[in-house]
Structure 1
Amino acid sequence: MEQLQLEIYKVLFNIINSLHGPINQIAQISSMLQAMIAAAERIFEFLEEQEEIDTHKGTIKVENLKGNVTFDHVKFSYDGETPIINDFEAVIKEGQKIAIVGPTGAGKTTMVKLLMRFYDVVDGAILIDGHNIKDFDRGNLRKMFGMVLQDTWLFGGTVKDNIKYGKEDATDDQIIEAAKAAHVHHFIKTLPQGYNSMINEESSNISAGQKQLMTIARVILADPKILILDEATSSIDTRTEIQIQSAMDNLMKGRTSFIIAHRLSTIKNADLILVMNHGDIVEQGKHEELLKKNGFYAELYNSQFETEERIKKKKIQTKRRTK
């Protein structure tokens, strides 16, 4: 009797074991299908969007503009009902380094989108050297801007082609000078074919840090009047972070710069810090001034500093345990 029960258990175990694989595969396929449906919805939503047509062809030339920016009581809403930017007001002088800080959803990225006219303000105005940006041709307006974002983008092609993407008529000497200013020239020279070395479609044959330095070289070469920088050193080692920070400093010299700051310790030397919360500038000033106020910025900075200190202590403790 016991022998029979044992045989039955063995058979049941084999049946369950045989079913486990197919059930696991069905679960994986179901997950893939859900991801595919979500992606398809976004694709079709994009395809159904109306093409952006700029009916007003501005005649203002951007070549002689200097980069003074004024936000004059800007108000904005994506849906026309829920306000995202309530009453944004700021005056930025040419060459200034402006940091925009605040919690997630405060409106930092929205301000950049408005500045480049990916969206138009609902009320108020954004002025560049006294000219309303609505009076510019969108294409010409965007030539004034250079962007360095967290998510780097390089295409399949040579290093040279990637760097001169924003300035197709650039000479080899200009490309090399831009690479030197971005601290990436030495790395490029170590590649098998130097500036003619190929970058694959996924950009997987170079490191994240080198990709970021190349995108900085690209912007330096384009020589824009206004910069928009989204901090890109959060997932990079300390040595590369120092290189990128130095390259960014070279990039910002003499240019109006807007920095969307995530790590507040990196924007201590900004000429002006705009502290945003719920679509409004709740505080503005320099780093030391804002800390002395002991307001919203000080609260953000101190909480982030404490978090960074805890992370450092944990790393030190982990290293000691492994030794």
Structure 2
Amino acid sequence: MFEGKITTFYVENVKKNKSYDVIKELINQDYNLIITTSYDFMDSTYKAAIEFPNIKFLNCAGYKSYRNLSVYFGRIYQPKFLTGLIAGAMTRSNKIGYIAPHPLPLFVRGLNAFAIGVKVVNPYAKVLVNWTNKWIDHDIEIKKTLELIKEGIDILSTNMDSVIPQIIADKHKIYTIGYNAITREITPDTYIASAYWKWGRFYKKIVSRLLNNEWIVTTTKHLEDLRKYWYGMDKKIVKLYKNKEIIPGQTEKLIGVMKTLIKNNEFDIFSGPLYDKENNMIVDRNESILDEDLLKMNWYLDNINGDLQKVIFNTDT
């Protein structure tokens, strides 16, 4: 998109404890925008931003900002809510499995949005969550998936960057909802939906702004700033895939209506009343959760059961 205007370079498979060193190495190579694409790199990016005020930084999914560090993400919880509607409408056992890596706020936010979707169409269904506490570990993913299957689930939703849970569920004839990719060809008979990203559209917007000298610092204290780097379905940064061959026609119509309302900002997923597992009212009727509170979400919706681990704010053990 910007051939001849910018030079890019990337480093893959960076460990959390090595991320600051990698950032510093890139700075020494005269890169003036550094994008760190993991929540795990939040603290190292924040440290570097303070140390190098003339370099611009973007950190994905974190919540720490500075005058030269902006947080960015996408409202992936929006299509996840829609997949929750699908799961709630299609379950027969009223037990829906959910597997995710770490109980970080970004994954709890997606889980709660999914559970809200389930509850909208099916107040009797429960979402059974299992955390792997690993970004990728196929053995643990298999174990956690089988545990959910033994609980009697008939739909499994995954937030993993892996298709292993879907493959295991497919072998047991259980419908699956994926994440981050469309993998219908792997499990065509059970794959019903997915929430996924279109990151290229985001980076195009960001680089265009930089080339026009329109750098904007986003902070969790200023909602309008934050929204400039936290796009949703209206900007086509996050999207929904649905398998029309499996999803019932009336359910698909409902999804279409809700999708339009979300894209037009006419429906707020996290509007009240919402209650957590301890029956505490989190959001009152006719109110909504502020974006900065969404970034730090630390509670579970009242229809979520299973491995309710304490919400963490880093992955150090």
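Coordinate-derived values only; no laboratory data. The structure displayed is predicted, hence computed values, not measured ones. Cβ atoms are built from the backbone, for glycine too; each structure is taken alone.
Values for this structure:
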quantity: Structure with the greatest value (metric Cα Rg over 2.2 N^0.38 Å, for residues 34-89 alone, set 1, 2); calculated: 1
quantity: helix-only ellipticity at 222 nm (-39500 (n - 2.57) for each DSSP H run of 4 or more, over all residues; to 500) from the coordinates reads -14500; which among 1, 2; calculated: 1
quantity: Of the structures 1, 2, the one that 1.11 was derived from, the read-out being Rg/Rh (Cα atoms, Kirkwood Rh); calculated: 1
quantity: With mean count of other Cβ atoms within 10 Å over residues 170-177 derived as 14.9, matching label from 1, 2; calculated: 1
